[in-house]
Every structure is written in structure tokens, then in C-alpha cells.
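Multiple structures are listed underneath, in C-alpha cells.
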Structure P
Amino acid sequence: MSKTAFLFPGQGSQEVGMGQALAEQYPVAAETFAQADEILGFSLSDMCFAGPETELNDTINTQVAIFVTSIATWRALQTAGYHVEPAYIAGHSLGEYTAYVVTGVISFADGVRLVRERGRLMKKAGELNLGGMAAILQLNDEQVMEICQQVVAEKTGAVQIANYNAPGQLVISGDIAAVEQAMSLAKVAKARKVVKLAVSIAAHSELMAVVATEFEQVIQKIPLSLPETPIVANINARPLTSIEAIQQEMNQQLTTSVRWTDTIQYMISEGVTEFVEIGPKKVLSSLLRRIDKTVKRHSVQTPDHIAKLV
């Protein structure tokens, strides 16, 4: 019997206009944005629907914007009559917080506050420790790991693999000078493409440790429940089975690699043959194609996508 998994996107999936068509067609989506606006005390919906892009791309806004849009999409999909029970759920970095709401770990209201605070603290960490990120294509995990270790050994600064997104598609993160040196070494190693990302933070690196204690205090105040559907964690690509494991995942995710390839491969090994990406853009569906071409992929962002799936 085939199994389905739901996937929720992370930072980098934002785009001006996201969620607008859904909010216009599905009252539950409009209510989701309105609820978020009220909790936040400003019009996140206007920012998602109309920009400006510079504000939407600011980490403090980006994370909560993608989170709310993804929840609105999921709720619209349910309202439209899509009631497939997933065997697993996973979210890429920030997307894990969407998974927490969908599986009943946290309430939507607490999710909005928690994700907003996560974005604020990650921006703060970026201001305290200037960092950067870069994508490296067509080198294997070991090659990129060795490059990072070489840069660290030469005391240029901290740099590590932030995202294992797909075979031959990795993201590194760390001090600006260290990231730039690693980029140069990757080019020497014949990487097909090396791209500096347009971010001012070093997500999933030790540069985020400066806000870890503050974020842990925030996490401790949020009531948590065990997930109704297994959530496959970013850090070790295995289901989260206790409240303590969820709290640890939330906090350690700031400084630890996102093992997305392993996460997808774990679900496939457990019998998942169909993946439904719920949220803006099609980033995770593109990564799926690189990880395993044999599985079915659906990407849901608009009313048309919902109609097609239902």
C-alpha cells in the first residue's frame, strides 16, 4: 500500500503575491492571514500579497510569512476536500514549524509568535556575527566537508555545511571570509556552480549560537504536545518521539545542518511513494527530483493546484 508524506518549505521560498489567490477564494485562508495580522500587530497579509520585496526578504518577516502562507494553503486544501492522511510530515528548516502546527504539537497562534521570535533572533545573530551562505553544486558531501575543514584548519573562520539539500546540492554557512575561501576552493575542485546567497545571516551554523540560550527560553514557555503524525526531524532524519526531543530539535536546528536528503530517503525507505509539498514555490519538489525520480510529486500553492489534487 502506497504512503503519502507532506512537506513544508523553508526560507527562500518567499515571493511577493504568495497566498493572495488562496485568500481570495478560500475564506479559511483569508481568516488565517487575518489571525496572523492580529497576533503580530501589523499587516503581514499586505506584505505577502503586495510586498515590498525588500521587507518580505528581511529574515524577521520572511520566516513568519512563509509559515502563515503554508498553514493557509494547508487549511484551504483541507477545506477543498483533500483528506489524505499522511504517513509522515517533514519541513525544511523553518518548515518544521509548519509541521508542528499541522500535527498538533503547537497551536497556530503559538506558532506565529514562535516563528516571529525565531526570525528576530536569527536576524539579531546576523547583526552580532556577520555571516553568509553559498550554494555548491555537483560536488559530493565528502568533498564539501573536506573544504570546510580545510578552511577552519587554516583559521580563516567558521564554515560548515548548513543544508544537505540533495545529492550534489549543498549549502555552506559561516563567517563571510571563510565562506568566500570555501567558495574559491569549491571552484578549484570543479564544482559546476558556486553561488553566494543573498542573505545576511549564517543559518544552521555556529554563528547562530549567540542567540541559542535566548531562543531556548522562548521554547520552554510554549506548551507542546506529541505529534499526531510522525515528524521526521531535520537534524537526524528520524521521527521525533518525545517533547524533549522536539525542544532539542527546535533549539539545535539553529546551529546544526538540515539533513534533507536523509530525511526524504528515510521516508522512502519506510514506504512513502508520494510527496505533497504545501506552501509557496516548488523548491522542495525540485529537490525531490534530484533525490529520487521514481516518487510522485505534487506542489500546492494556488487554487488551481488544489483543484488538480482534489
Structure Q
Amino acid sequence: MKNQLRTSVRVCAAALSVALISLITACGSSSSSDITVATETTVAVAVPQRIVSLSATATEMLYAIGAGPQVVAVDEYSNYPAEAAELGTKLNAFEPNVEAIAAYTPDLVIISNDMASVTERLAALNIKVWVGAAAASIEDAYKQITELGDVTGHVDEATQVVKTMKDGISAALDGVKAPTGTSYFYELDNTYYTVTSNTFVGGLISGLGLTNIADGVEAGNDYPQLNAEALIKANPSVIFLADTKCCAQSAATVAARPGWAAISAVTNNAVIELDDDISSRWGPRLVNLVEQISAAIKALK
């Protein structure tokens, strides 16, 4: 059950974002967003001084824009930056306990989705809520950072964070294109859950000239589970591991899997170890993910 829950959480985290070619071609363009955010009727006009974050991504955004001192509690997955982890609060974001949250006397609670109708239950206690749902595009991520800056009284800092992200991503993607015929497998966990090109990270990688071996495997499912036989037969040129933390996977463990030593990605040292947390969040560290993916592609021959 624990492993099943972990896989479910990881697939949900990966599902936070959908197709994103605009990341490559229009980092500074505007776009509409389907994210749900608090309006003037749900967020206090006064700048909040006691913030509870039940979103690891939002936690990173808050600290990046200088609102860290206003954060009094975070969820168990908010492990970055160190100041957030050091709070030691570890609230449950998937099964939120309203009483536990209220015990911190927050004037603002931040969530990524309305688990267990937490918004309504907190409203009954006169606690305001801001919802930053899964970003569907890089513009949605920028929008959330901007809105958090406005909500927390850090408008200028948020503007600077967005500019830094745009500049970093643009620089990382400049002139990057994979050799013709390059394919890839993106591993979410060691049971071979993956992503298609219709996802945030899948769109990014495919947009750089790589073919996703998971595309079309299961109609209507952008997070399919592949089997080892199909993977070996597909023979991907690159393997991206987004399960180095959760599942202790590495280039070495991949090479040791039965039959995997013959895969091109393994023989050509193109198994790329990613940081699970960065690859499943849409916060400021997205720049690091893009830089790592770009560097891996540049190294292909």
C-alpha cells in the first residue's frame, strides 16, 4: 500500500503540468490559464503575516520572493528551501487536517487543490485560502509567482523572480536541438510510469527534437505505465530518471536491470539523473531542470 501511495503521489505530481511547447518559443508571451486562484472575495486585503503552505511548489515560490518570514507552517513535501524544511511542521497536504492547520492561527492558507473541501472548512473558521493549481504552461507558473507577490506584499521581488526565470530558460534553450532520430524515456518511478509529449516536461523535451517512446502507447493516458520488454525494444537514446530520490534509481541501477545494458541510452552514457522534486514542481527551480535537460541534449552525439 505504501508503494502504491508513493506511485500515486508521484504520478499526481507529474500530472501537475500539461503540454508546453510555448516554453521553448515564447517564454515571455502571454497566455490564458485555467489555474484557480483566490479572488478579492477570498483573500484578505491586508498583507498576511502568518502563512501556512500546503503546496511544495508554492512554498518555493514564497521563499524565492522574500515571503519566507511570513510562513509559519508547511506540508510534509515542502523540503526546499532549508528554512521551510527546518520549520518541522510536516502538515498533510493530501489529507489536510483543518484543526491542525488552524492551530497555527494562519491569516492565509495556500493549497494546490481543494482536498477534502479544505477551502470551505477553513472559510468557516474565517481563514482565507489561495489556490495555485497545477500549472498548465510556463505562463501559469509565472502568473502564480506574480499573484503570490501581490498577495504577500512582495510585488517587486516576484517580478524579478519571473524575469530571472525567463532569462535563465531562454539562455538554456538557445540553439539546443537533438540529433535527428533521438528518442527518450522519462521515468517517474521504478515501475516504469512515464509521461507523453502532452505533459509539461514531455512537451519540453520533445520540443527540443526528441521522440517520446511513450507517445500513443495508451490512448487517452498521458501517464502510462510501460513494461520492461517494450522499453528494451524501443531502445531509447536517452533515459531521464525522475526517481533518483523516491526510488533510489541511478545510471548504475538502470544498467543493472535485466536486458537494459544493451539500450542505447545505457551504452552511450545518456542516462540522466534528475532531481525528483525539481522535475515535479513548477517553481523557480524550473530553470535548473531546463538547464540539465539542455546540457544532456548538447552532449548527445
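None of the figures in this text is laboratory data; all of them are computed from the coordinates on show. In this text the structure is predicted, and so the values were computed from the model without any measurement. Cβ atoms are built from the backbone, for glycine too; each structure is taken alone.
Ranked on mean count of other Cβ atoms within 10 Å over residues 65-72, which label among P, Q comes first with the largest value?
Largest one: structure P.
Rank structures P, Q by mean count of other Cβ atoms within 10 Å over residues 121-128 and report only the one at the top, that is, the highest.
If we compare mean count of other Cβ atoms within 10 Å over residues 121-128 over P, Q, the biggest value is for P.
Cα Rg over 2.2 N^0.38 Å was computed and gave 0.96; which structure, P, Q, did it come from?
Working through the options, I get structure P.
Tell me which of P, Q gives 21 when you compute relative contact order in percent (Cα under 8 Å, 6 or more apart).
Answer by label: Q.
helix-only ellipticity at 222 nm (-39500 (n - 2.57) for each DSSP H run of 4 or more, over all residues; to 500) was computed and gave -15000; which structure, P, Q, did it come from? Write out the running numbers ahead of the final one.
Details: P: -15000; Q: -10500.
Label of the source structure: P.
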